[in-house]
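Alright, structures below, take your time with them.
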Structure 1
Amino acid sequence: MTPATTYPVDGLVTERTILRAVSEDYASELQKYHTVNRMHLQPWEPSRPERFFELDTIADRLRAMAHQTALGTALHLMLFEREGGQLIGDCNFTNIVRGPFQACHLGFSVATMFEGKGLMREGLTAAIEHVFSGLRLHRIMANYRPENVRSRHLLARLGFEKEGVARSYLKINGSWADHVLTSLVNPDDLH
């Protein structure tokens with residue numbers, strides 16, 4: 001089965017959030033999200049050219065992400081507030097590798113006005129459960145910059161364990177940056 005056939009049609013629903021698979025139908029909402037949160041996200045992301053924020057580029061990117069999800073090489077999700085339906089963040093399980101590895105990388109972001117409310121933790125808890133039980137992956141890796149205290153605390157609360165530090169790991173906001181490497185192993189798949 002591919003992720004496209006195992007992902008719930010109505011999304012993953014939690015008490016306060018809904019995670020939905022990416023679709024170009026959300027291009028306007030994602031454009032607003034990126035525009036409003038541009039300065040908030042800038043320290044943690046690669047440098048973004050102006051074109052990144054244009055509607056047609058966003059629609060193209062969403063189509064490509066939906067295609068990756070359909071192929072089973074990624075699972076791209078958008079996090080919405082359940083009450084009101086506002087886009088509040090995203091989470092992406094990318095670089096899905098099957099065979100003996102059965103692993104992926106996790107990346108996520110949350111809107112500045114929704115930080116500190118536990119919504120990302122709530123959404124990621126449901127998404128991780130789906131990745132482990134629905135996609136049957138064994139390991140999720142998530143990396144963060146050492147100065148990103150919020151990500152460090154969130155990943156620790158979700159059960160991710162520190163595995164080391166990678167020097168000059170990713171080019172973030174125009175400079176090569178060290179990252180702390182963490183992972184979470186599926187507790188139901190230890191044998």
Structure 2
Amino acid sequence: MTPTPYRPRTRGLTLIELLVALAVFITLSTVGVSSLQTLVDRSRVTATTNQLLTALHFTRSEAVRLNHTVTLCASRDGRTCTGTDWSHGWIAYRNPHHLDQPASAEDILRATSLPAGRGIEIAGNTPVRHYVSYGNTGISRRHSGALQMGTLRLCGRHAGRNLIINAAGRPRTEPAPCPHTPA
């Protein structure tokens with residue numbers, strides 16, 4: 001009589017065990033992806049806030065260095081001021097004559113464009129809706145010469161930041177509630 005070869009006993013998963021494991025995996029994946037999206041959104045808002053804060057500091061320091069007005073304004077194309085939508089980018093330009101646009105391409109000191117699809121809205125309240133301008137002393141002033149202070153709000157899907165410009169023109173940041181940001 002020949003001995004039968006040894007075959008280890010194979011055990012598999014039952015259908016119920018497989019379905020439970022699949023349900024746990026899907027639940028954990030959903031929570032993980034949601035948390036990752038929140039983290040990415042907060043990082044984008046923080047990075048964009050830092051870019052805009054750096055641009056404000058640059059504009060202020062150039063005004064003092066050049067000894068005349070320098071303006072930072074919202075721009076879509078990197079050459080002209082385009083109104084109220086800061087979400088596409090901005091330009092800093094020499095502005096000794098307090099104009100709403102750069103007088104020439106040579107007056108543009110720095111242009112920043114933001115990639116489309118970042119999901120970040122940037123809007124300013126009335127005093128800083130279109131531009132922020134610094135005089136030769138580093139104090140923010142409107143083109144009319146009036147005091148300029150205000151808030152630029154950056155809103156993502158899950159996070160928001162305020163960039164606040166005080167009466168002396170000094171910018172600072174703080175967390176901000178946004179309409180579609182969960183509490």
Structure 3
Amino acid sequence: MIVGLTGGIGSGKTYVAGLFEAMGVPIYIADTEAKKLMNSNSAVKKSIIDLFGVEAYQNDVLNKKFIADQVFENKLLLNDLNAIVHPAVAAHFQDWYNSQKFDFVIKESAILFETEGYKKCDKTILVIAPENIRIKRVMKRDQISEAQVRARINNQWSDERKKKLADYVVNNIDKFYVKKKVNELFLAFKRDFI
């Protein structure tokens with residue numbers, strides 16, 4: 001079983017993924033794997049250079065700040081980048097998934113619904129948190145301004161829109177609640193195989 005895990009920037013989806021991982025669940029972090037593929041897959045690299053120019057890489061390493069500055073203010077460019085990266089990530093995930101032995105896996109993706117990746121999942125979990133908390137988390141984590149965080153939030157679907165597609169919603173405000181909810185979900189997913 002594939003369980004899709006998503007949430008807006010700063011919602012805490014990686015924290016939730018870590019709780020599942022601590023219980024032995026295999027975790028695939030799509031954003032992390034995408035960054036690896038952008039640095040290691042020659043076809044992906046060539047397509048990114050064709051799209052953004054040679055500034056896209058510095059010393060053969062993806063220039064993340066340059067790319068982020070380009071795409072977070074230009075949705076068409078972001079769509080073009082996604083059209084390069086997402087098929088490569090999907091193929092990589094499938095290879096990874098085929099090698100797993102656990103009853104279910106977690107596929108964490110920030111844009112699971114936007115890319116229709118949820119259609120390839122058996123269940124989906126949406127992690128939410130109040131916008132002001134999300135903004136503070138991202139400002140601290142990424143050392144960027146509130147305006148930059150808001151621009152990224154505005155490029156993502158709203159929680160209300162995502163809730164309509166999610167099977168489960170985890171409100172990430174209180175860590176005790178989140179741990180309890182993740183434990184309940186873990187047991188529910190395990191029961192599907194008994």
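General remarks:
- Identity of the structure behind 4.0 (criterion: distance in nm of label points 7 Å out along Cα→Cβ at positions 16 and 56, calculated), options 1, 2, 3: 1
- Looking across 1, 2, 3, the calculation of Cα extents along the principal axes in Å that yields 46, 40, 30 traces back to 1.
- When distance in nm of label points 7 Å out along Cα→Cβ at positions 96 and 120 is worked out for each of 1, 2, 3, structure 2 gives the greatest result.
All of the numbers you see were taken from the coordinates with simple rules; none came from a lab. A quick note: this is a predicted structure, and the numbers were derived from the prediction, not measured. Cβ atoms are built from the backbone, for glycine too; each structure is taken alone.
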